[in-house]
Structure 1
Amino acid sequence: MKNLTFILLIIFCFSCKKDSIQVSGLENSRQAWETYKISVNNSYSYVRYSASVFGGYSESTIMVQNGKVIGRTFKSGVYQYNPTVFVERVSWTEDAATLNTHTGGNFPAVTIDQLYAEAERDYVNVDEKENKKYFKKDDKGLLAICGYFPKACQDDCFRGIQIKNIQPLK
C-alpha cells in the first residue's frame, strides 16, 4: 500500500504542468496584494508601462484612493541612442473629473485588483505550444509581469501586464 501511494504521488507530481506553477504564483501574489492593500488602506499608485526594442516607451501612472481610481498620468516617447536619455513626445494628466477622456496609446485607469483579474482571465492559460509565458513578482511579492510572447513573433510581441512602483498614495 505504501508503494502504491508513493507511485501515485510521483505520477501526480510529474503530471503537473508549468501552468499550475504560474497559477499558484499568481494566487500567492494576489494574497500578498490583499495584505499590502489593507496596509495602505486601498490607496496607492502604480505605473503600467510598455517598451519597444526600437526605443519607444510609454507609461501610465494610476492613482487609487479607497479602492477607486482618482487620476492617471501618461507619457510616451523614445530612448534615442542612449538608454538613459528619454525624449518625451506626448504627456497628459487626468483627474477624477476627466478620467478616461484620453484615448489611444495608453493604459486603462483600473485598479490592481482588476489587473489581477485580467492576468488570470487573459494571460495565465494561454497555449504554451504557441506562446512563451512570463510571470514575475516584485520584491514585495506583488504582480510585476504576467503575459506571453507568441513563439512565431520576432519583435515587440509581448501581450500582458507590466507594472512597477506600487506604492502608498501620497
Structure 2
Amino acid sequence: MLVKNLGQTRLMLLDSIKELTDKQLNQKQSSEKWSISQVLFHLYTTEKEIALLIFNSLNSGSKKIAERDLSILVENSVKNMTTNEPPEEYITKNELIGLLEESRFQYVQAIFNEVHAHVLLEKSVEHPEFGWISSQDLLEFIWHHEKGYIKQIEEIKQGLN
C-alpha cells in the first residue's frame, strides 16, 4: 500500500504542474511565500533527507516504537515552512522533475531494494522535528507531506498570471 500511495501522490503532483511554464513555476506571489518551484525543491530535499535518515536507522540498534498519527505531523510541517528553506534561484520544470525522480528512485526506492517492509516497522529514527518515529511512519510521511503541498500548489496556481 505504501508504494502505491507514494506512486499515486507523485502522479498527482506531476499532474498539478504539467501545464505550467518555467516562468509560472518560479513566480512568487510575495517575498514571504514560496514559488511552486521552491515547494517542489522542498519536497525533493525532504524526501532525500528522510531516506538518508532511514538508511542510517537500518544500520543502528534502533528499537521498535508505536506508530504515530501522521496527520498532525503533516499539518504542522506544511504550516511551518521554516525547515529545508529552498533556494531563490530559477529552476526549470525539467530540472525539478529530475530532482524529484532522483529523490524517489535513487533514495526512496533504494530503501525498498535493501529491506522488507516489515523491517521498517522494527526500526526507528530520531527526526529533528518529530522526535522518535518508526522508519515505516517516516516513509508514510513522505506521501502525506507531498499531498499536503499539492494543495498549496493549487492555491499558488490561483494567483499566477
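Worth pointing out:
- Top of 1, 2 by relative contact order in percent (Cα under 8 Å, 6 or more apart), largest first: 2
- Of the structures 1, 2, the one that 14.2, 41 was derived from, the read-out being Rg and Dmax of the Cα atoms in Å, for residues 85-148 alone: 2
- Value 1.07, calculated as Rg/Rh (Cα atoms, Kirkwood Rh), assigned to which of 1, 2: 1
- Parent structure of the calculated result -8000, given that helix-only ellipticity at 222 nm (-39500 (n - 2.57) for each DSSP H run of 4 or more, over all residues; to 500) is the read-out and 1, 2 the choices: 1
None of the figures in this text is laboratory data; all of them are computed from the coordinates on show. Small disclaimer: the values here were computed from a predicted structure and weren't measured.
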